[in-house]
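Chemist: Each structure below is given as structure tokens.
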Structure I
Amino acid sequence: MKHLLCFLSVVFVFFCCAACGEKKDSDALVVGTNAEFPPFEMRGGANGNEIIGFDMDVAREIAAKNGKKLIIEDMKFDALIPALNSGKVDMVFAGMTVTPERAKNVDFSIPYYKVTQIVLLKQGDEAKIKNIDDLKGKKIAVALGTTGDSVASTLTPADKIIRFDSVFEAILELKNSKADLVLTDEALGEILHARNPDLVRIDLPFEDEYYAAAVKKGNQSLLDQINASLTSLKNTGEMEILLERYFSE
């Protein structure tokens, strides 16, 4: 009997703790990101290891407007949607482009940023690329799972696409002459170009893309909260202030 009472006590304590944990979780909003995409998400701040950036500021505003505390989970870009659908994170803010393929697995918020793809080359190679057709058959370095990865897949054979966990690794591949070019989103590409003066930026007529937050398919309640918060940020001018913080010349 003593053993039974002890067991029941342990079970009771366990479920009480679990209930407390659930209550604590209900006060938090967990965002998944990949902190290798400045100025949207990156490491920095006072200690150099805080996850900061435009997306993170927007996510914090959304959490605050809904009475939540923001918790940030950093992971590889291609792990974000699986983490969302497994319940590890509540939403994704990661400079994620809205695509029909991704929309099969997640629900997207209203867009909050417009961007396009750009090409980065080594100096001296710019004469080789005059239009999008010139990219066909080239060795293209990209970040795995990004829009650049998807676009590259339409331009060159699979064995000529070199995929990395981050665009920074793709840049090294280019500088080591193991790739012909890097394909990446414009905002990050501008930063990479500024940091690497030995590279050349080429603008081609790629289609416009739109970044949006992602939530688990069917999570309409959270999606409505995110959309309402994004609309409020835009209407009050708060979004413009955040944009100027990260994208002003």
Structure II
Amino acid sequence: KQDAVRRCTSEGYECEKIAIEKIKHFVSKEAFNIDGFGKKIVENFWEIKLIKLPQDIFKLDYGKIKNLEGWGNLSVSNLKYSIDSKKKVLLDKFIYSLGIRHIGLENAKLLAKHLKSSDNFFKLSNTKDMSELSNIDGIGETQIKSIKNFFSNKVNLEVLSELKKILKISNVVSISQTGVLKNKTFMLTGKLQGMSRAEAKSLIEQNSGKIISNVNKKLDYLIIGEKPTMKKVNNAKELNIKVITQD
């Protein structure tokens, strides 16, 4: 029993409950944001042994899924499209998706900004030399210890190795201070075509634009995709904020 408790507090996938939660985190909106791959599907696919580790998501047996209750050609095709379109990911999102304890979105961004490339991140997992991380403002002993624990787990290293083969992880692009969007503020609502919201935000920031989270007088442009939040659109129009569609 004590061993089971020890395993369930580990950084790896040895404990079933933690493993399922880690996969739910991996596909969540802030991480890989895979459309149509919600918590219930993670649980169902886990139960019938379609997935056990994050890399299994990219190697699904779609023939088997098609024969499951509630699935058909169209829903399977949509799921495959959703998954395939997420094989390209930003470094900070990738780091966050791994579910390393104490590494939330902001800390993942700090790490990505410092490491600059996925190669440097994978190098860190091999060398286990965390000394350079102590130079990052905002990353302390708690986070460094947690990263060290994560990298000391054999299954985690296998997961990283497999994901490295499957994914195209974008390096951090230095943000221009003199880009064409300098001094302009943006907000996004709705589903964008051909790119994720995270990619759109990154593109804006690379060109010196600033992302804000509320519709107010400081907002210059509201970018809307499919099914936008109408309250945001209406508020923007009331404040004479320019509303841009993707067309």
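Chemist: When you work out distance in nm of label points 7 Å out along Cα→Cβ at positions 31 and 55 for each of the structures I, II, which one comes out largest? Walk me through the numbers before you get to the answer.
Modeler: Numbers: I: 0.9; II: 1.6.
Of structures I, II, the maximum of distance in nm of label points 7 Å out along Cα→Cβ at positions 31 and 55 occurs in II.
Chemist: Taking mean count of other Cβ atoms within 10 Å over residues 95-102 for each of I, II, which is largest?
Modeler: Values: I: 17.2; II: 20.5.
Looking at the calculated values, the largest one is II.
Chemist: For structures I, II, which has the highest computed value of Rg/Rh (Cα atoms, Kirkwood Rh)? Walk me through the intermediate numbers first.
Modeler: Working: I: 1.08; II: 1.00.
For this comparison of Rg/Rh (Cα atoms, Kirkwood Rh), the top structure is I.
Chemist: To test your reading of the models, identify which of I, II gives 34, 13, 12 for semi-axes √(5λ) of the Cα gyration tensor in Å, for residues 39-134 alone when calculated. Can you show the working numbers first?
Modeler: On the way: I: 31, 19, 13; II: 34, 13, 12.
Derived from II, not from the others.
Chemist: One of I, II was used to compute FRET efficiency 1/(1 + (r/R0)^6) of positions 47 and 191 (r between Cβ atoms, R0 = 25 Å, to 0.05), and the answer was 0.70. Which one was it? All intermediate terms of the calculation are to be shown ahead of the outcome.
Modeler: Values: I: 0.70; II: 0.30.
Structure I accounts for this read-out.
Chemist: Work out the source of 24 here, i.e. which of I, II gives that when relative contact order in percent (Cα under 8 Å, 6 or more apart) is computed. Present the calculation step by step, with values, prior to reporting the outcome.
Modeler: Numbers: I: 24; II: 15.
That value comes from structure I.
Any read-out appearing in this document is the output of simple, stated calculations on the displayed coordinates, not a laboratory observation. No experiment lies behind these values; they were computed from the predicted model shown. Cβ atoms are built from the backbone, for glycine too; each structure is taken alone.
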